[in-house]
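Below, each structure is written out as structure tokens.
What follows draws every value from the coordinates through simple rules; no lab data is involved. Just so we're clear, the structure is a prediction, and the values are computed from it rather than from any experiment. Cβ atoms are built from the backbone, for glycine too; each structure is taken alone.
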Structure P
Amino acid sequence: MMYKHLIRHPEIIPKIFIENHKIVHLVRENHLDVAISLANRDKYKFAHTKEKKKLSAVYLDPKFVWNVIYSRERNHKIANFILRKTRINQITVTYESLLSEHRDPTLNAVFKHLDIPINDIELKSELKKINIGNYENKIENFDEIRTSLAGTKFEKFLC
């Protein structure tokens, strides 16, 4: 469930407590990747695909990038505050850790949290990663974005 869905349907929150649901809080650490994904979705009219696609570099308006960064930072802070204060039975997992070649410890922690025996599940997806390559090749105006993020705590997103 995305944050916006929870905001639109706040009646879900009491149900989470009453039925003691276990939550896997999936977050993306790199908000620049989110901006690229959103721009690609708008440009190509899809966000996910089952076929391998080669996308050309996308133009990112620096104001758009900053709006994405600030909104993601705000949403993560709000969600973390709510999760901490309400003591919802949850585990936070990063998207990046699931894409890592060393993802097994993350997956094992998720399975343990959800009380799923590790041997009982086979993971596979037909979806293909479409936002691949280095940032110089993914962002048409990379130098402009690099300049915009330079000297800020978000400069690390370019690495």
Structure Q
Amino acid sequence: MTDVLEFPLINGLRHAFSSMKFVFKSTGSEVEVPDIKMFLKSIDYERTRDRGEVRANHPDPIAMTLGENSYSASMECYRAEFNLLLSTFGAGYGDAPFSLLITWGLNGFETVTDELLGCHFDSSGSGGAQGADASVVKIDLKPLKIKFCGLDDLAEPLAQPT
């Protein structure tokens, strides 16, 4: 599962932004939407677990709760790529659920994929300024789940009640 890391890594490479590939996959649309493979300018995503402490008549906590997960993601893409997303998802794109698969690949390392599941486009903003820079669109995503390396952070993942 995990690569054996060698130190010192002389003349070696490590993962960088250019090691990432992005695929948008529609996941609930009544109309079939093709996968979108595209370039991004930047991306940030995170999982946060808010755990509660169980306290009693001692200065130290006696336990912790399982807590609650929160997920967030934001990205920047160029205007042409944003137009591609909008034209592919079409009217109602803000309500269309999708997954974003981020594959990390580099020679000498295991290829792994982070999964941002149940995403929606929650905000987007664009603009422009005088100069030679390309127009960038900033987008906030609201994933329902993030799996780093395809792994669920929970020992018992969410499932249909039985």
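Miscellaneous remarks
- Origin of the value 28, 16, 8, where semi-axes √(5λ) of the Cα gyration tensor in Å, for residues 25-96 alone was derived from one of P, Q: P
- Each of P, Q could give Cα extents along the principal axes in Å, but the derived value 49, 34, 29 comes from P.
- When Rg and Dmax of the Cα atoms in Å, for residues 65-104 alone is computed across structures P, Q, the figure 14.2, 46 traces back to Q.
- Origin of the derived value 36 (relative contact order in percent (Cα under 8 Å, 6 or more apart); candidates P, Q): P
- Highest-scoring label, criterion being mean count of other Cβ atoms within 10 Å over residues 17-24, among P, Q: Q
- Parent structure of the calculated result -14500, given that helix-only ellipticity at 222 nm (-39500 (n - 2.57) for each DSSP H run of 4 or more, over all residues; to 500) is the read-out and P, Q the choices: P
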